[in-house]
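What follows is a set of structures for review.
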Structure P
Amino acid sequence: MTASFHVRLGFENLAMSRIEPTLDPRRSSIEPAQPETSHSAPPETRHDTLCIYLAKQFIAKMGFDVARVPEVMRLYELCEVVLTRSDGYTFGILCMVDRNARPNATFSMGVEELRTIGQACLKYAGKVNGRTLPVSIQVLEVGPKSPDQATRLQAIKRSSIFAKVQPSAMIVDPVSGEVWSNGGVLGSKGPYHGFVEKIATAPRENDADLAPPAVAIAPAAFPVVTAALLLTLTAVFAAEIIFGIGPWTNLLQPSITTLIAFGGLTHNLVLVSGEWYRLLSGPFLHADAGHIAVNAIALALAGRTLERLIGPAWFGVVYVSGAVTGSLASLALNPPAIVSVGASGAIMGLFAAMLVVSAHFPSGAIRTGLQMNALYVLIPSLVPLAGALKGQHVDYAAHFGGAVGGMAIGLLLLFIWSKRDALPRFRQVAAAVAVAGGLSLAYPILSVLFGYQTVVFSTQLVPPDQYPKSNADFKVHAEELIARYPRDPRPRLMKASDLLNANDLAGAEREARAGLAEERLWQPILPPQIDHGLRVILAIVLAENRRDEALSTARPACNALKDGPMRRLLDERKLCGT
């Protein structure tokens, strides 16, 4: 059987540049200049042009702010409004020309100069896998259209699909609400096209409703649950190596027998033998040192962020849910012979929940940071980029199942989490669920402890490839097998039968008692006929001089055997009470 474990690509630090205001812009306000009025005239009610209203919408809902970086100051000479957006990964620039305030105004900068400004701003963009992310520059002319407007702005576009600076242009007609843009790729309408189109045609909101949303965030705290999980996973892996069955190989890789003994997830033991505790025990095991190292890094990265955001109680719920749903998916989708171990299903649940709860935060650095960190792990872990690693199967089924479980809890959190609250509600309920999940581990722990000796004992039995093919072969090799595998009761049963036939009652009793000495260990893994045969032989030997002991010895066989040769032997000697 091949050990199935979960591995994902390594994590790299994403270079994120923080933008600090270094120079006051020429226009630090997005309010248009007001015409002078006579002191005797009544004051006019100010009504924002669509350009100014759009700017307020971009600030309130899309994470933009008034531009303050020196590299874009040149744009203030051409645009009423210049906004920038930085979330640590992407950097975007909006240059908005107000043709309602200045009907004849146009954006007259050439596309090459615009690209030069974008190149200067690349230092504010983040990096992924060592590659700097592109800078987007969008020019919006907002106001009455002119005949040559689209032709003139069509030139403001990216030089290629791989260009690091991505300029585009948009025309917004306040009268018709029509929006034209040239920034689309593969037939799309371009960035913010749908957002601008919706704002241009919908009834206006009050300024009071356009304040950037304030979201309460819990203060940083030590991730207690994450630390406890890391210590537990490390301790369990150490136990796999120290108390493993058979020698470990390669990079501290325990044997398959060890993984099964410690509670590895496998189809037959769960569905046939009813050992459902393996749904919880499997996610706490690992296949080698590299496997646990990768999972520990992933857990630490997810835990230090997500546990702070949603609190330790809900974090525990997400982890347990991902572990169980990952195990269920592995059980349902993998071949029956696979032994699945690893915390990756639970960890996928954490990153999937992180991706979903990012929607709780407004557009900006927090939301984008959560989304990028989550996707950076989820995409390579859910898409089978490699079918095998070091000869071992990567359990994408468990990855997918864990992600589904985490996503479900994430959606629940979005539903119950008020933006006024630093943490989701119902934390006491979540704590009870998380504690129940932790306490439920007691059952697999006890099951593993009680079953461990049985699994260890199974390694002392005659291997299947060395087992005699017939009774004749068994008789010939019985002595040899007893010498090599003294704890296996099967060759002792054959030897006891031969000695009984030879009327060597003392020898038959010796072998039968030796075979039954460890029956509590081999009963769960050997056919019941072995137990019945040894008891029948021992009862027959004891029947003449120790009748009471013979009856008690034979009783389990009498209860189980209703007919057949062994039942007839017992009945002939009245060892079943008849």
Structure Q
Amino acid sequence: MRRTWTIIATLVIVTVAAYWQTGRGDFVNLDDDVYVVTQPMTNQGLRPAAVLWAWTGIQSNTWNPLTALSHTLDCEFFGVRPGPMHWENLAWHVLNTVLVFLVWRALTAAAWPSALVAALFALHPLHVESVAWISERKDLLSTFFWLLGLWAYVHYTRLPSRTRLVGVMVCFALGLLAKPMNVTFPCTLLLVDYWPLRRWPAQSWWKLIREKLPLFGMAAALSLATYLSQKSTGAANYGQRFTFAARLGNALVACARYLGKTFWPESLVPFYPHPGYWPVGAVLGALFLLILISALAWRTRRNYPWLIVGWLWFVGTLVPVIGLVQVGAQSMADRYTYVPLLGIFTVLAWAAAALVAHWPRCRALVVAIAVGAIGGCFVLTSKQVAVWQNSFRLYEHSLAVGEDNATIQYLLATALQAAGRPEAEVVAHYQRAIALAPDYINAYTQLAGIALGHQRIDEARRIIEHTLRLEPRNAGLHKNLGAVSLWQGKPDESIAQLEEALRLNPADPSTYCDLAGVYLRLNRLAEARQQLEIAVRVAPWDFSARCNLGIVLSALGQKAEARRCFQRALWINPAFAEASRQLLLLDQGTPPPKS
């Protein structure tokens, strides 16, 4: 027990020391706004509407209610302040580190190899993104329940009972509610059945699979729900740009790159752009490497079962995020390694133990290498944590290490724009993004917005028409052209563009609201009402659309229905001033504005 507590205390101390700077970090303009800063369902703390939204709404293209509630509780207790949220992320990472040690020790009864796995997990710089980025609370929460479920499974295998299996299922369910990536959890249970639990071949594979069928059923249901939610929000549409062969090629190269960054963690950045098509040589090289390691793991499975288990853990847990179903424009991401690297760390730790067992004289050398690796990870992680202090430092670091890609330039430009930096500096970064990727729509859209801000409407229209030539089926671009047409006093053209946007993406509530706005300008109240009713039906948590519906209903003389709309909008977002103002006007008998 003394050794156990000493190891745990050491892991806690070194992890906190490595991540100490994270408490001074700010929000970054990469999803932190979506999850916390500008998300009214989260940033106003815990209340009935926030809880119901967490369970029924889609946050950042994914259903993850436990993560949403976690951010909501942060805002309830700490307000919208980044410091406490960073400290909480660190606390979860420390808990996960301790759990890794305890679970691996429970699985194997090997304290020091388990301690090495936990130390590498705690301090590897690839994990900084999951800890130092507030938006990645979902990684930390889902992994906590993953590890807790694995620990519960160990106890179940020692004394099987329905109650203990239900405990495993509850942990799995909680992990899925935090992040859908946990869908591979049942597969990892089959791996540990082989080693170190060695339930197979003592029991048949079918029996081991059959006892996990409820878990596989839960994983399949959430996988389908996640895909459908990402499809409905457009997040999964990026993959349509590439053939399956191209996506498979990227998956192979990404696996090899993850391995490379595990052993040589340099040039770590928040965004690695998808190249579309990797050179054939890169794909074949990655395929050869993966086949070679797989063949080695298979041939040595009897003498070194930890090698095939660790390798399959790494490859298997990457499957949901490897890009076979492409979501977003990234080729890979550091945060995706938070659970998969446990497989590689297990291989390294048990390889070291096997080396010492075969050649006891090399114990000192193996210990020195392990300590050196941990020390090196400590230094690199401390430096990488400092990179995540704010948006400017994060993106400037990305440029400094050679990742000068369009998305990084765009994110840096938006950060500079939000900070009120000179427009010329902002525009230069948008233009650099376009120079790196001539079809980078987001940068064009921002430049069009800047032109509109200076009343250069014709210039804005030229930019948007250019983007439509690049992506004629992009609903958002038709919506933008509709807005510019309205600025130019062409409501009929605006309506046509907005209707085309809705044909391409009928699930976008903001387009219905924009179309309703055009009808309001034309005093076509009945048509405006129809569009807003659809918007509210498509997005029941859109308090702005509900308020606008109330305005139209009030103008149509339906005061009671209008009041219910304003009250509902305020229930969703108590800080929504426009709904309060409209409710006051309704009480005073003042007619609402017509547009």
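Just so you know, all these numbers are worked out from the coordinates, no wet-lab data involved. A quick note: this is a predicted structure, and the numbers were derived from the prediction, not measured. Cβ atoms are built from the backbone, for glycine too; each structure is taken alone.
So if we calculate distance in nm of label points 7 Å out along Cα→Cβ at positions 318 and 550 for every structure here (P, Q), which label has the highest result? Kindly include the intermediate steps, with their values, before the conclusion.
Working: P: 7.1; Q: 5.1.
Answer by largest value of distance in nm of label points 7 Å out along Cα→Cβ at positions 318 and 550: P.
One of P, Q was used to compute Rg and Dmax of the Cα atoms in Å, and the answer was 36.7, 134. Which one was it? Please list the in-between numbers first.
Details: P: 36.7, 134; Q: 26.6, 91.
So the calculation was done on P.
Taking distance in nm of label points 7 Å out along Cα→Cβ at positions 286 and 510 as the criterion, which structure among P, Q has the greatest value? List each step's numbers first, then the result.
On the way: P: 5.1; Q: 3.2.
Comparing P, Q by distance in nm of label points 7 Å out along Cα→Cβ at positions 286 and 510, the maximum is at P.
One of P, Q was used to calculate FRET efficiency 1/(1 + (r/R0)^6) of positions 414 and 566 (r between Cβ atoms, R0 = 41 Å, to 0.05), giving 0.80; which?
On the way: P: 0.05; Q: 0.80.
Checking each candidate, the match is Q.
helix-only ellipticity at 222 nm (-39500 (n - 2.57) for each DSSP H run of 4 or more, over all residues; to 500) computed as -15000: which structure among P, Q? Intermediate results must be reported in sequence, preceding the final value.
On the way: P: -15000; Q: -23000.
Structure of origin is P.
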